[in-house]
Every structure is written in structure tokens, then in C-alpha cells.
Structure P
Amino acid sequence: MHAFHYRNGRLHCEEADLVQVAETHGTPLYVYSARTVRDHYRRLDQALGDLDHLICYAVKANSNRAILRLLVEQGAGFDIVSGGELYRVIAAGGDPARCTFAGVGKSREEIEYALAEGVFCFNVESEAELDYINRIAAAKGVRAPIALRVNPDVEAGAHKYVSTGRSENKFGIALDRVAAVYEAAARMSGIRIRGVQMHIGSQITDAQPFADAIAKVAPLVRAFRERYAIEFLSIGGGMGIVYESSFESGRRDWWEPSTSGEAPHALTIDEYAAATLPALRALGVRILLEPGRLLVGNAGILLTRVRYLKQAEQKKFVIVDAGMNDLIRPALYQSYHEIVPVIEPAGSNRERVDVVGPVCESGDFFAQDRELTELHEGELAAIMSAGAYGFVMASNYNSRPLPAEVLVDGARVGLVRERQTYADLVRGEHDF
């Protein structure tokens, strides 16, 4: 579910009229619903019931400090992949002792920073990284808490760019190698073995890959609990959200269309819990989850205004003021985002169009050959389900200032990131 709906003919986020929000803050503009973030966190937390667990929000999905603060208030931990993300969590009031530090290329500076701040655990991606962390920690006279990331070689059906649990991916240590690496870790003076970690990918819409991965890793967890007294298993994140739905109904089924146009099975939080909880309870260790998109994806939209309409020989283009630098997912992943008018249409006029931005690339599009409610010059449109991997992947390509971000909580609208100015584009640059 989400908190975007029409009221009196105008799209609202919770109680906020998005026409007024756009007039106040301009476009392109990211708008986030605090109610939706809280609701998704609580639904997941409740579905896990009495299982000893900690939800560690994946900061890379949306790292705005206000979003992080919302999740701190809910009791979340955090999954970080850089020193900068750790800094953001701390700035938002988060506890480093509830942070897991993932990523395949951690630098010395990041490792030293995380050790100094007392992170809960380093998720170690390779034998080389394990040795590097050991040398840094030992030189400081401390022991770094670690969990080896196991690559279970499970096909999750995700886009190849967000699949992480196959043997050909760069992530983790092979299942048949991990026992030997734990043995080596146990002999290292700068290492404290704390747990086991895995993550098989993102935008997964079927519960079976999660269950398969847990089944593969479970024997290791049992063995390592006895041998090394491990405290937890992190099963990562990856649960998908819906990107296409009947918006007018206000309901979002839990699926994203496949390339064939057929809808995969709708995966709900309850179905995910039913498929995974029995095996997890039997392990007798704490379970960490690292969701990102699930919590914030449908909580955000990108507001944009139509600049021009262009009728070409073979198609019609709706040219908007947002570009691929603001939201790159359609260009990078060929991802679908629903696009709806902010003023509720009075009739049923629809047309087949391309919705494109002003960036000088043919890949600068949000929809291609899609039947949409007719849009006119100057009108506002909302690109839905843009709360995850939206602003965090934005850039200044074409020297375009980054958009502003606002957070809505009931009727309150707060600017949580200022729009960049032209002066910001050259700040820090120097003549030679």
C-alpha cells in the first residue's frame, strides 16, 4: 500500500496537495511519504513475530537523512556499503553498533572509521578482504567483528545487474570454500567471528529463492554455531515491490511485470515470512534482514512538469523537465515506473507516447510506446515508485542541478534536501 491518492481531483501525498507542493518547491521534485515508510517497516517487523531479529535498512536504497531518522525512530539497524553511509547514519542519530558494513571494496580509511565507531559487523566478501581487515585491526590492537558473506549460487530471477547470489557474481565466498575461510579467520588475531551473511539479489518476486538459499546455508550455520559460537545469520534483503498497478484503486499488488508481459506470482510480506520463518526459527541464532526497496520504494515519487509535446512522423513525445540524471532506473535497468497526471483526468482520453527528458541521450526516457492518460504542456505528472534507487543514483550529467527532496508526514511538508544551484555545480572546482 502507499499514501498517494486523488482527492478533489488532485493527487495528494497523505494530506498534502501535490500541486501546491510543486508550486512551492518546483520540479523535478522527489516527494516521500513518512506514513508509507513506517507502515512497511511495521508490517515486516510484525510478520517476523517472535523470531529474534533485527531489520537493518539498506541505506543505499535511499540515504536521505530524514528517511534514516524515520527508521531510527522505528528501531531499525542499518546495512551500509561505504564510510559515507555510516557517516549519514550517525548524522541521523543511528547507532553504529546496529550497522552491518557490506561491500566488496572497503578501503583502509573506511575500515578504520568503522572500527573506531564500533560497527556491529563487517560482512566480508573475499579472503583478500578478510586478511586486510585482520591486518588493520591487529595493528590497532583490536578485533574486528566479521561475518563471511556466503554465495549460495541460487538463481533469483532478478535483472542481471541486481543479481548477487550466483557463482559468477562478484559478491561473496563460494559455498564449498567458506568453511576453510572460517577456519583461517578463527586463527587471526585481529578477527572476531560473529555471524554468517548472504544476499541473493534485488527485486525478487518469488519466495522460493529465499527458501532455497536458507536451506543451502543452514547446515553451515548449525556447524559454525557449535564451532565458533556465531550469534546471527543475515539473510540479506531483495524482496521486490510492485511497479505497475491499477493506480486508481489505491492498491499495489506485490509484483513487477516480466519482460513477457505476464505477471509473476504476487509475493506478499506474509508469504515471504511463511516461506522462510520455519527454517530460520530452527537455527537458534538471531536473524538479520537488510531490506531497502521494500521499505521506501513505493513511499516516493518524482514530480515532473511537461515542457513540450512533439509529434514526430512515427510517434509522439511528451518532453518533461526531469531527466535520466534525476532517475536513471528506466535507462539503466529498463525498469517500469507508472506515470500518472497530478490533476485527475476528467475523461478517458489516452494515447500512446514516449515520455522523455531533456538530457542529450537517446536513453533519456521514462516510458516508451506506452498508453497513458493524455498530458498537456505545463501539466504535472508523477513518476511513481521512485523512493528507492532514485535520488541516490542521480547525477549532474549535462550539468543539471540535482533536484530537491521533500518529506510529507500527514499535512506537514518539509524540505529535506535543497535543490542545487548553478553555483553548486562548480563548487570545489579550481582553475589550473
Structure Q
Amino acid sequence: MNTLPLADGQLDHRRFALHGLLRRVHFWAGLIATPIVLFATFTGLLYLFTPQIEAWRHADVDRVAVAGVALSLDAQLTAAQAAQPHSKLRLIVPAYRPDETTQVFFDSHQHSSTTEHSHGLPQGHIVYVNPYTAQVVGSLHEMERFQNWAKKLHSSALQGDDWRWFMELGASWLLVMFASGLVLWWPKSQAAGGSGWRTLIPRIGQGRQTWRDLHTVLAIIMCGVLGVVLVTGLTWAKYSGENFRILQQALDQGAPRFPKSLSSVIPQNRPPLSLQGVFEHVRRVAPDISMSLSPPSQATGVWRIENVDRTQPTKRFRLALDVYSGEVLFFSGWEQLPLLAKATTVGIPFHRTEFGVWNQVLIGLAALTLIFSVVSGWVMWWQRRPSGRLGSPPLTASQVCVIPKWVWLTLIALSLALPVFGVSVLVFFAAEILRLWLSRQNALIT
């Protein structure tokens, strides 16, 4: 007779405990993620305008007047090397459109390992050559390009790879904040009666209730876009990105790489192909898209060529050519990419707003939504908090003890996949355990 009521009571207790935990986690996720998220969002909005800013700022080196037929790439490379005589050639990006310059990338001539790598910040130089006259029109340090500067500002606050964990921490907790917020909203939407989606219509003019409705509705509307941005960002973060690449390889879902065993056969009485010859070989077998050509580092090395234009994912390719014969030793295109690699090939340029104005507008709206979510969350907290207290949602030891196992398993899985998040979770639980212990000690004393 009492079995069902007892089971229902236990179920309600578990739901209450889970709700308390999620409210607590949602609150602390906001505290942890807010400063990082605001920094990432504002720097992301700055990066959003990269095409327009680069077109304005670097037009003098990127564009030239069209003047007949372009000279050979060898003549253009000779001019670039004369401008950087003590630097090592890294790659060449031939002019793709008639009004573009050829870009020649050189590694830094400074050989100190600390200076050369600079913790992941680009240290090379780009020489810009007029393809019609083979004259150098300018030279820039790689970090002088607005795109490189804005990208490094957004990903590591210009501190290099050692600080990429900082953005990973913010993105991880923001993902948790969205997930916990959605789970907290869902029962309320179902309890609304009829179509639960009516709760997506915000109530205007009702103070804190209006803030909460807008906080929820705008986040849900843009959650798909924000989810893609967060997940793709985590795939190239410092530690979660490494785990993602390990998973890709384990599932055989990584993009095919240049085999290390590739080498050219040195023939008798045949010189290496000229740069122009290599380019013409590539044009016959590769998609028509802007590309980079990386020279061999030794006589038996190979030319490595791949697209630099990421706005056309189906034209992505990697190609290796024999230095002497021009024989194709390796080729990988869109058709050779496994499903997960195709997803990142599309997702990462979307994150970087490389698909045009529509992409910029959509990501811009998502960024503004994120800023509003953060600000509205703080406003609601300020309106609700007791005077002189933090006002964090309560969580008791008895509630923690009845939290479902799947929650703990999910938390463990996320912590393993996102190591920076995992460390922060340990800190979070240590702080919560200390808080509960101090509360119990105070209760015993009183």
C-alpha cells in the first residue's frame, strides 16, 4: 500500500536534489565563466570584422593594379628572397585573383628557440610581391596582420599557447551553464500546460520576471549557434583539442596527413622543377582555389601544397609532389575526408566567420545574445540577493547524496574530455566540501 507513495517521494526528493545541484552549478558557472566569456566575446566581435578591417588596413600590400600577364613565380620568389636574404623560406601563396599580390612567408632569421617560437605567437615575415613586375610592394611581420593579431588576442590574450587553457576554462563552464540552464527551464516549460514552448514568449514589463524570460528565451533561440561555436572552439583548445585529436585518430576520423615516408627520387641529369613548373603541375590536378606551396627541406624532400582558402570546404585538398618529376605522391581531398573531419572542416570556418556576411551577422547576433545573457544573469542575481550576502543557491549534503548516478558519470566523462574543466571541478567540489564542513562545525558549536 505504501510502496508507490514512498517511490514517488523518493523520486521527488531526487528531482529536488538535482534541481538544487543544477542551480548551484549554474550560479558558479556564471561566476567562473563571466569574466572569461566577456573577454572572449568582445575579442571575438573584434575578430568578426577581420575581412573589412584587413581590406582597409592592408590594401597597400594585398592589392595591385592589373597589368597584363603575370611573371613567373620564380622571378617573384627571387625578388622576395632578396628582401629577406637571411631568412628561411617557409611557403609561397601565389596570387589567385588578378588584383592580388603573391605572398612569400619566411621564418624568423633569429635562431633563438625562445624568440623563434615565442610560445606559439607567429614570428615570421610576409613579403608581398607584385606578380606583374616582380617588385616587392611591402613586408610585414606576421603579427602585424590584423587577422593574426586578433586571432591570438581572442584565443590566448596575446600570451601564446601557454594561456590557451584560460579560454578553455571559460568555454567549458559556459557549455555547462547553457546545459544546466536548459535543464532547469525544461520542467517549467512542460508545466505551462498545452504547448510548453509558450514559455518562449517573454513577459514584458514585469521587472525581474522580464529579465528572466529574456535571459532564457534569447539563449534558447541562439543555443544552436552558440553550441557550434563552443564545441568547435574546444576542438582546437590546448588540452581538450589534444583529446579531440586523439579521439579522431582512434576512430579513424582524422583528416589524412602527409605521410612521413614521402620522398623524391633524385634522377640523373635532371634538375628540380622550377617553382612555376611545380605550380603548373598542381593546377592540373588540384581544385581551382587559393593555395600555399611549401618547398622541400632537403634534396629528397617533396613539395607540399594545400588550400589556404577555407571558405569552400568541398575544395579542401592536400597534395605532395616529387621535386624532380612532378609526380603526385599523395593526394587528399573532400571525398577522402571522414565524416568527423568534414564536420570540423565546415565548423571551424563557421566559427571564424569565414563564409561571408551572413556568417558574420549570425555569429554577431550570437555574441550579442551571449553578452545579454551574462549581463541579465548578473542583474537577476543583484535583484534577488539578500542585502550583504552572496545569495548563492543553497545546496545541502543530503541533496548531494541522492543525486542520480548518471549525473556523476556525465561529470566524470566531461572532466576527462575537458581536462581544464576537470581540474576546476575538483576545486569546486573541494570548496563545497569545505563549506559544508564549516557549516556543520558552526552548527555543533551553536
Comparing P, Q, where is distance in nm of label points 7 Å out along Cα→Cβ at positions 136 and 312 highest?
P
If Cα extents along the principal axes in Å is computed and equals 96, 48, 46, the structure in P, Q
Q
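Where is distance in nm of label points 7 Å out along Cα→Cβ at positions 176 and 272 largest, in which of P, Q?
Q
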Computing distance in nm of label points 7 Å out along Cα→Cβ at positions 40 and 320 for each of P, Q, which one ends up highest?
Q
Using the calculated result -18500 for helix-only ellipticity at 222 nm (-39500 (n - 2.57) for each DSSP H run of 4 or more, over all residues; to 500), pick out the matching structure from P, Q.
Q
Given 4.0 as the derived value for distance in nm of label points 7 Å out along Cα→Cβ at positions 352 and 384, which of the supplied structures P, Q does it correspond to?
Q
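Any read-out appearing in this document is the output of simple, stated calculations on the displayed coordinates, not a laboratory observation. As the structure is a prediction and not an experimental result, all values here were calculated from the model. Cβ atoms are built from the backbone, for glycine too; each structure is taken alone.
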